[in-house]
Structure I
Amino acid sequence: MSRRPNRSIVDAVATILGVEPSGWTPVTERGYANNERWIARLSDGSSAFAKLAVDARTAAWLRTEYLVYSALNERFLPKMVGWRDEGDMPVLVLENLEDCLWPPPWSSSSVDAVLGALRQISATRPPAGLPSLDSYRRDLASWARVAAEPEPFLELGLCSASWLQAALPALRDAEDAAKLEGEALVHLDVRSDNICIRGESAVLVDWNFACSGNPLMNIASWLPSLAAEGGPAPEEVLPEGADELAALVSGYFAARAGLPPPATAPRVRVVQRQQLEVALPWAARALGLSVPTPGA
């Protein structure tokens with residue numbers, strides 16, 4: 001028997017679409033939060049993507065996404081089909097992008113397409129009501145957490161305890177100095193599972209962390225995952241101006257990659273470690289530190 005969402009979800013999506021879907025396909029290969037994601041297929045051959053909150057946290061994230069989609073109509077966004085927010089669990093329906101190209105692998109043209117989209121995002125005025133990137137500083141700046149409890153990080157085997165002790169002052173000073181203020185629209189979760197290529201342009205999804213701030217963060221936050229998936233090294237894409245952001249990004253992953261996975265996102269630690277394996281040596285190179293040796 002094929003899987004179907006529960007009746008309340010079917011009814012909510014049918015209300016948005018004006019007709020009850022004739023088929024459903026669960027989407028499980030993208031994203032790490034515990035939202036429900038479905039492709040709703042209609043009898044006329046058309047389809048739509050439905051994203052559904054499952055708890056208070058994902059409901060808040062979905063409302064932030066809706067704020068972006070309802071205020072902006074840009075090429076870097078999927079088209080919004082509809083929205084329903086009755087009760088505690090909202091439903092967002094977007095165009096179905098499953099036929100687009102979802103990297104990796106990365107090519108020079110797909111990297112250029114994403115960089116073009118990120119430039120457009122950075123030039124876009126953020127919708128009113130989004131938080132500031134600087135309001136996330138306490139959560140992002142995480143080398144102090146590593147200093148207070150280094151064992152989970154050190155158990156990853158990416159550096160020695162002596163390297164960490166010597167590098168921590170510079171890493172903490174750099175992330176504290178990272179410029180987060182600004183007026184640009186910032187996605188803050190740029191990774192391949194949130195990016196597809198349509199024609200010669202990139203489309204970004206999952207806007208639940210959208211905020212306003214330093215436009216360089218759009219690129220800097222993407223570079224560790226890009227390099228981890230076979231793309232260019234961070235310095236090849238962003239050769240200057242991101243030294244402090246490299247420290248900030250690496251600290252965020254360093255404080256989390258070695259922790260037990262949360263029940264709501266069981267795969268996220270693997271991805272965080274992959275990004276840390278790029279971000280840590282990137283931060284070391286940017287700050288003029290010795291590059292850590294895995295296992296040493």
Structure II
Amino acid sequence: MIAAIIFFVLAGFSGFFLSAPKNFPSGAAIVIEKGTGLAEISDKLKKEGFIKNKYAFALYARVFNKSKKIKYGKYLFNEPVSIFSLLSRFTKGEFGFKPVKVTVAEGLTAKKISELFGDFENFDKEEFLEKTVNMEGYLFPDTYLFLLFAETEQIIGTMTDNFKKKAGDVGKDIVIMASLIEKEVPDSDDRKIVSGILWKRLKLGMALQVDAVFPYITGKQKVLLEDLKIDSPYNTYLHKGLPPGPISNPGLDAIEAAKNPKETPYLYYLSGKDGKTRFAKTFSEHLRNKEKYLQ
């Protein structure tokens with residue numbers, strides 16, 4: 001009889017401390033910083049009114065092996081919750097915020113991608129550009145769902161991981177070629193033909209003469225005749241071979257075209273004013289296409 005009484009007293013005592021406080025800050029958010037220890041988290045939760053007793057929270061987390069599974073981030077609580085629910089959300093990363101949809105279009109540069117995250121709380125554009133200086137081409141274009149407080153490093157990691165998942169193990173030359181194709185030709189079938197032409201030019205020791213590099217060099221969309229003389233390693237008119245790096249972040253279609261070039265008798269191509277790509281076997285035929293489709 002005495003044992004039963006003790007059991008119920010202890011159960012009621014623990015239940016009291018594990019339940020939500022009367023003045024639980026409904027509608028408020030709390031931030032669990034990266035690298036924060038259990039004692040610090042417990043103390044912060046108590047100070048901000050989310051729990052009744054910091055020791056009860058820490059004890060429960062340790063007993064149920066949850067202390068090292070807490071995911072850092074910003075959590076929103078619209079209604080009072082017990083320590084059980086609190087820890088469950090912390091360990092599952094259920095932040096309580098609606099994710100923001102961000103669409104990264106094919107062919108954007110790292111600089112253009114950075115502009116998509118201007119409203120994100122913890123996003124640092126300069127940090128993004130600094131950390132992605134060698135990642136141009138590997139920030140995979142896709143539609144992403146990010147929390148508004150996602151950090152710069154997390155965004156970069158998500159995009160590069162997505163590249164590995166969707167594109168697989170792709171060599172640097174393929175990514176560079178795909179970045180050129182992405183900006184040069186919109187049609188999927190034409191891309192394979194252009195891929196064949198560009199790889200053929202490389203084998204023949206010809207300059208690639210790809211106009212799409214110039215917006216990357218100058219930062220301007222319009223390509224001028226004088227741009228062809230710019231002394232840049234990315235100038236495919238002055239320098240033979242592939243550029244030193246990708247000029248954009250290509251999508252899967254352009255990557256597949258770079259990997260699977262179509263063999264044709266063509267050696268020249270141009271994009272007409274009507275948006276269609278015209279091909280030519282000889283330079284004289286190419287000049288005629290210029291007169292016909294670019295005038």
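Please treat every number below as a calculation from the coordinates, not as lab data. Predicted, not measured: the structure shown is a model, and the values here were computed from it. Cβ atoms are built from the backbone, for glycine too; each structure is taken alone.
In table form, for the structure just shown:
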item	result
At a computed 14.1, 47 (Rg and Dmax of the Cα atoms in Å, for residues 166-237 alone), which of I, II	I
With relative contact order in percent (Cα under 8 Å, 6 or more apart) derived as 19, matching label from I, II	I
Top of I, II by distance in nm of label points 7 Å out along Cα→Cβ at positions 126 and 142, largest first	II
Entry that produces 1.9 once distance in nm of label points 7 Å out along Cα→Cβ at positions 46 and 94 is calculated, selected from I, II	I
Highest-scoring label, criterion being distance in nm of label points 7 Å out along Cα→Cβ at positions 22 and 206, among I, II	II
Of the structures I, II, the one that -0.53, -0.61, -0.91, -1.10 was derived from, the read-out being log10 I(q)/I(0) by the Debye sum over Cα atoms at q = 0.08, 0.09, 0.13, 0.15 Å⁻¹	II
For 1.1 (distance in nm of label points 7 Å out along Cα→Cβ at positions 38 and 62, calculated) the corresponding structure among I, II	I
